[in-house]
Structure P
Amino acid sequence: MHNTLPQHLANTTMVGAIAAARKSGFGEKNEADQAATEAIRKHFGHIPFETTIVIGEGERDEAPMLYIGEKIGKGDQKIDVAIDPLENTNATAYLGNRAISVLAASETGGLFHAPDMYMRKLIVGPEAAPYVDLDYSAEKNIKGMAKGLERDIEDLVVVILDRDRHEDLIKEVRATGARVKLIADGDLLPGIAAAMRGTGIHAVMGIGAAPEGVITAAALRCIKGKMQARFWPKNDAEKKRLIKMGGKLDKVYTHEELASGKTIIFTATGVTNGDILKGVRFFGHGARTHSLLMDNQTNQVRFIDTTHVFDKERVEYRM
């Protein structure tokens, strides 16, 4: 891939994050989502690559979306993109934590075309990976994590979405002595955090969105994290759609299968503050953004703090 592509993609999520942040705090999640989507679609039109959206967002909750199969931009080089212009829309609406604009890119065919449904996930760092399995009990997985990380079980923190479907899982994890960090929405960034040292998160467990799972898998390809997942269709219609899109009902997928491309690029920009990224900070006639940019070719993890000047004639920097 062209060596300017990573920066082009990072700029894309910056544009989306700023647009979403302008609409944050008003209690209208769809307006923020639409603003991010429109800004990103316009920005993609100026990128010198032919971009195909293989995972869009919004179908599940009828929000605005960059639809699957949409082609944007022109150029000799073709890329596939899995994108969520605004991950964690509820947090944006109410100025909660961990809202981001995020995407993953690869050469054509390098990202799994996941339908908009749910999947059961287990995400850990590389040290714990040999000792865990999606089909193990929570107790066995927690003991395996402790062994791989060379920590006491009481030191472990597991992120789980706060949903009724996870009631038993939460009880099982807590019964081992490990601590549970419940989150209201958005398991994408916690999944990345589980593979990064110093975040205080050691695993993500439970059922979350499949499209975001593919984007997480792409990020894990860049930082040597490990993921196992199985699709969790809720009805026969979702089962048929999964099969139609090439998925298998009972198969356990790894991050390497969900993001199989030779070249993987991941980028995210914070909309609101979170564990890894700061949110957009507006000042007089400008804004600051905080982004994460990674790829599996250089194995670099770059945090980018960018100042955007909207009016070059007058800039007032306010922290």
Structure Q
Amino acid sequence: MPWKETCAMEERMRFVLAAKEAGAVMSQLCAEFGVSRTTGYKWLAQYDAEGVEGLKDRSRAPHWHGRAHDAELVAAVLALHDRYGWGAKKLRCKLAEQHPDGPVPAVSTIDDWLAKDGRTTKRKRRRSCPPHAQPFATASEPNAVWTVDFKGWFRTGDGLRCDPLTLSDAMSRYLLSCQEVARPDHRHVQPVFEAAFCEFGLPLAVRSDNGPPFASTAAGGLSALSLWWIKLGIAAERIAPGKPQQNGRHERMHRTLKHETANPPAATLAEQQARFDAFREIYNPASEHPSVYVVEENRFC
């Protein structure tokens, strides 16, 4: 007969009570309740051992995992973490060094132990803007492609934060601008571009990384700044995430800029900007005047 639509505990209790009656036949009783004889005897044994609690559903998870590690090994790893504060990879190497003859768990296993003990937390996955789908424009002439980036902020001698924004021409490596901005956002970066557009004209494309304010996680990876470029007829190009070599010329200039102007930093932001201005005069080729980059008809100013 099919199992009745009643509480499982109630049916099992009825089965046990019926089985306890004198003259009960197990095979007939199991057929009546729609269970096997093995299940019937199991319920009786559990009831005899634990009472009503023995008739409750039990977890099907194994009581012992065949690949589980010794508790002493887990304790040894946690003790090493208390002492050194290292990550799973270095802890594994240290454990193998101290216990050469014992089992050495995988790095992922040690990570799980640390997380289970509340010593580590998983990082939230960072949203990234979609990659640039089109091929990069060829920097065949001045003003074909500009490259832009922040050198990386540092503090001047008075403790203030300095964010240098750099603009250069990809074909000649001419440093168009090196300007400290109050904040690395659209409102403070756009005026630097406006000044450069008025002085040198509009490029065909601007190449940047995937960080703000050049890109965002919005549709197409566009930010307010890159959308402004597009409205001016400038293509917004983005290098692949984690691929600074795609903007290698600009990154190499940053290395020289840091060595010449911020090693060590100036005492104040004003003095630091004076260093940037002096660096441009030295870095840019003397034979190339800014007028080389000015188009006949400036579409911006």
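Each value in this text was obtained by applying a stated rule to the coordinates, not by laboratory testing. The model shown is predicted, which means the values in this text are computed figures rather than measured ones. Cβ atoms are built from the backbone, for glycine too; each structure is taken alone.
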Seminar exercise, completed: Comparing P, Q on relative contact order in percent (Cα under 8 Å, 6 or more apart), the highest sits with P
Exercise. From P, Q, which structure was mean count of other Cβ atoms within 10 Å over residues 27-34 = 19.9 calculated on?
Worked result: P
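Figure out for me which of the structures P, Q the number 4.9 belongs to, where distance in nm of label points 7 Å out along Cα→Cβ at positions 51 and 83 was derived from the coordinates.
Answer for the origin of the read-out: Q.
Kindly point out which one of P, Q the value 14.2, 45 was derived from, the read-out being Rg and Dmax of the Cα atoms in Å, for residues 99-218 alone. Present the calculation step by step, with values, prior to reporting the outcome.
Numbers: P: 14.2, 45; Q: 22.0, 72.
Source structure for this number: P.
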For this session: Work out which structure the value 19.7 belongs to, where Kirkwood radius over Cα pairs in Å was derived from one of P, Q.
Result: P
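Kindly point out which one of P, Q the value -12500 was derived from, the read-out being helix-only ellipticity at 222 nm (-39500 (n - 2.57) for each DSSP H run of 4 or more, over all residues; to 500).
Clearly, the read-out refers to Q.
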